[in-house]
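Once you scroll down, you'll see the structures, which are given as structure tokens.
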Structure 1
Amino acid sequence: MTIDEIKDKFSECKNSLSYKRISPNHPVNIYIGYNEKGNQSLAIVSEKCESEFESTRLINVELKIRNDGDYVLSFSLLDDSLSDIFYQFISDIVDKTYNIRDYSPIAFVIERWKKWINMFKNPRDIFLSENEVRGLLGELIYLEKYMFDKYGVDKSLESWIGSSLSHKDFEIDDTWYEVKTIRENALTVAISSIEQLDSNEYGELVLVKLELSNDSINEPIKLNDYIIKIKSHFSNDSQLNIFNEKLDERKYFYTPEYDKYVYSIKSIDHYGVTEKFPRLKGNDLPNSIARASYELYIRKIEDFKID
């Protein structure tokens with residue numbers, strides 16, 4: 001369910017402080033609207049389920065019994081300034097409950113809520129920083145422009161492991177790709193952990209150069225728009241679900257906040273990481289060193305650049 005569709009449903013319910021079912025074809029009885037206090041609310045109607053849950057100061061969660069014996073699990077937003085996040089939460093619940101099969105709807109939704117609760121506990125920490133937006137966008141650009149063509153959508157999505165510092169961004173077949181998103185005038189590139197370039201297999205360091213710009217340029221690139229572009233490549237729900245889970249791991253959710261970051265692509269360069277490539281490897285470090293990070297001078301690895 002799109003954010004615009006959710007907004008339309010709320011608009012239909014606002015004056016009457018009522019609820020509307022999200023779709024007559026959805027297998028779960030999910031409603032959105034306004035409660036008696038005028039708060040935007042999501043409600044799931046189902047049989048009783050013994051599951052523990054908690055509210056936050058921004059989302060009130062309640063489980064009540066109706067006259068017909070069914071139970072209603074409701075999530076009510078207490079601060080309208082977080083509506084965009086709440087709509088994304090609703091979209092996630094609607095999409096994820098389409099195929100829950102033999103799982104109790106209320107129990108399933110409570111489990112999904114546990115993945116979202118921290119966003120509503122610490123609202124100041126929920127947005128990605130500009131550096132995080134830039135880094136995620138760089139990986140998505142590489143995924144769409146290079147990986148899909150070379151390996152296909154399914155294999156590319158499965159290979160994307162960029163949320164963990166203990167892995168390369170893409171590990172596929174007998175090789176790997178570590179994507180670093182840098183500014184056009186950067187002199188160095190930061191390697192955040194030993195594992196990012198440490199491997200006995202041949203791999204590639206990819207430098208995606210993005211520059212902050214504005215909407216007036218040709219082909220402006222924004223994170224939200226690029227995610228929509230990538231989804232246009234998908235041919236089934238499985239691909240969409242995998243992609244959404246990867247975005248969850250990166251703490252991405254849709255918000256207009258990210259549209260203020262507009263980029264242009266300056267270049268995408270590949271460097272072959274061979275045995276002679278300058279890097280730190282785990283076997284080179286004393287046992288007493290648990291973690292290490294370092295920076296590479298870009299001009300000093302030009303000999304390793306490949307077409």
Structure 2
Amino acid sequence: MPIDDDVKNLVDKIAKNNISGANTLTRQAIEALILQIKKSSESFIQDVENVFKLLLKAQPSMAPLIYGTGNIMYEILENYNKIPLGELKVRAIKKGEKYLEDSDNAIKKIMEFFASIIKTNSIIMTHSMSKTVFEILKYNSDKILRIVMTESRPQLEGVSLAKLMTGIAPITLIVDSAIGYFIKNCKIDLILVGTDSILADGSIINKIGTYPLALIAHEHKIPFYVAAESSKFNIKSYFEMEVKIEEKPPSEILSEKIQGIEPKNVYFDITPPNLITSIISEMGIFSPDKYVQKITNELQYDWLKKYLL
């Protein structure tokens with residue numbers, strides 16, 4: 001059977017989602033793949049592979065999406081024609097559920113590791129939307145004096161995070177271009193961001209504006225921390241494949257067409273490892289180079305390479 005219409009709609013929504021973080025999109029991707037697994041029968045392997053390929057293209061900057069759906073796909077490829085289809089479906093679905101459970105547990109460990117870093121009455125700055133950052137700030141709210149949050153244009157993900165944090169900690173919401181002023185004048189103790197991807201050289205891909213934030217923090221000697229599950233490691237960069245920085249619809253920054261003006265809506269930027277103090281993962285707190293060294297020693301994803309080409 002062709003790809004189910006409900007699955008197509010889910011994949012399309014994931015591809016068009018410009019607001020949610022990598023964790024949320026990965027959960028949605030797993031749900032879409034599981035739905036196709038449940039509905040396919042005669043052309044099972046072909047249907048599931050097709051959905052998997054579509055999901056990999058839907059949000060190419062989101063490394064956890066590759067891991068989350070890849071774990072399910074690996075379970076299917078390893079056991080197809082070895083066990084009954086019904087049993088295979090059950091095992092594949094459980095694999096997806098286990099990934100989500102492990103993700104929740106990883107975030108809990110990251111929250112606890114960050115607790116060893118943050119000092120009482122800290123002023124923290126953050127940028128964009130991140131489920132991991134939200135959980136960290138919520139867990140450590142008793143030590144937070146204030147959180148300075150950027151709007152994170154063009155889709156205002158920072159505003160969304162600020163709304164979630166209302167009542168948990170005092171919030172100062174600023175425009176993106178004000179980061180220099182507030183870092184210089186507001187005694188920021190540390191900067192904490194999430195990430196959509198960690199590259200093989202220790203760089204991170206995150207919402208546009210993260211790189212200049214890290215540059216200014218470095219200039220003022222303010223620690224710059226990245227909170228990331230190990231699933232944020234970018235397999236493409238590990239295979240030395242090109243990692244493209246995505247652009248989104250120009251209409252998000254200029255609603256009308258004006259002759260002579262070409263709006264460019266670049267959504268992500270790359271922050272190099274020399275600007276990152278530490279990466280905090282469920283494995284511990286590491287410098288970018290030590291983090292990459294540890295995680296690459298544990299990788300077993302060579303089977304995935306053909307799907308990423």
Structure 3
Amino acid sequence: MDYIEIDNLRLRATIGFSAHELDAPQDIVIGLRIGIGDRLAAETDCPGDAFNYRSVTKAIISRVERSRFKLVEKLAEEIARVATIEFGAPYVEVNLHKPGALRRADSVGISIARRPADFRRNTAYISLGSNIEPAKNMVAALSLLRQWTTVLRHSPLYRTPPQGFQEQAHFFNMAVMAHTLRTPDQFKSQVIDRIEKALGRLRNPQNKNASRTIDLDISLWNDAIFEYGERPWKIPDPDIARFAHVARPLADIAPDYRHPESGVSLSDIAAGLDATGVETVELDLQPDGN
């Protein structure tokens with residue numbers, strides 16, 4: 001295999017978990033060794049046949065400078081995912097260093113090597129809702145999902161009328177597609193339950209449709225059909241076929257995804273549901289408002 005090497009890419013990143021680390025972006029230095037799968041460019045001498053290292057570098061710069069990371073491990077993994085999954089590199093090595101992170105050392109860093117197969121993870125489709133300080137809590141929930149999973153895509157935000165119990169404020173709803181190494185049970189306990197606890201979710205045993213700070217549900221998992229947990233919860237979530245506030249955001253992030261039970265695309269399911277009162281909300285959902 002041939003390789004493209006990019007040395008000492010110097011960027012500024014918001015990385016760390018101590019208060020002084022989050023005050024301002026820090027210097028990081030990245031080295032990349034990107035495998036290229038064939039030698040066509042060497043044969044043809046045609047720029048169109050060469051791996052476009054400028055494009056992948058621009059994508060990495062954007063991802064690093066627009067996001068927050070607590071650990072260099074997470075940042076290195078995200079860089080490797082960009083090169084392999086988004087740009088099709090069959091192999092990548094990422095060397096990432098934080099200059100001055102340790103006294104008496106020039107830098108502290110990590111080196112990882114990844115192939116596309118390393119990112120063959122479960123794809124979870126999560127539905128989110130809130131009607132207590134919904135703008136604040138939806139942004140916070142999405143931020144925590146970015147921290148504890150690899151968020152691939154999210155829908156716009158929608159304002160929707162309440163279902164079941166009408167005497168309450170309208171909801172904000174959205175959907176997120178994420179990669180995870182966890183099982184559904186692990187995802188429920190280690191991601192969903194933690195986010196709901198962090199954002200003060202309180203359940204009313206007399207009214208399952210009561211107001212809430214945040215509510216997260218696994219709506220779809222890969223293309224599987226199963227039950228999990230103590231309730232048990234059903235996958236696919238039956239509410240996909242019942243409510244526009246569930247189906248519409250899912251259709252935004254995966255319009256051609258076919259429902260594992262009915263075979264109908266999410267876009268067609270959403271189009272067939274009553275969307276009265278469902279309206280888009282303008283709210284910046286990018287990392288840290290960037």
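Just so you know, all these numbers are worked out from the coordinates, no wet-lab data involved. Only a predicted model underlies this, so the values are computations on that prediction, with no experimental measurement involved. Cβ atoms are built from the backbone, for glycine too; each structure is taken alone.
Structure notes:
- Computing distance in nm of label points 7 Å out along Cα→Cβ at positions 141 and 173 across structures 1, 2, 3 gives 1.2 for structure 3.
- Largest in mean count of other Cβ atoms within 10 Å over residues 77-84 among the labelled structures 1, 2, 3 is structure 3.
- If volume of the Cα convex hull per residue in Å³ is computed and equals 159, the structure in 1, 2, 3: 3
- Which of 1, 2, 3 yields -14500 [helix-only ellipticity at 222 nm (-39500 (n - 2.57) for each DSSP H run of 4 or more, over all residues; to 500), calculated]: 2
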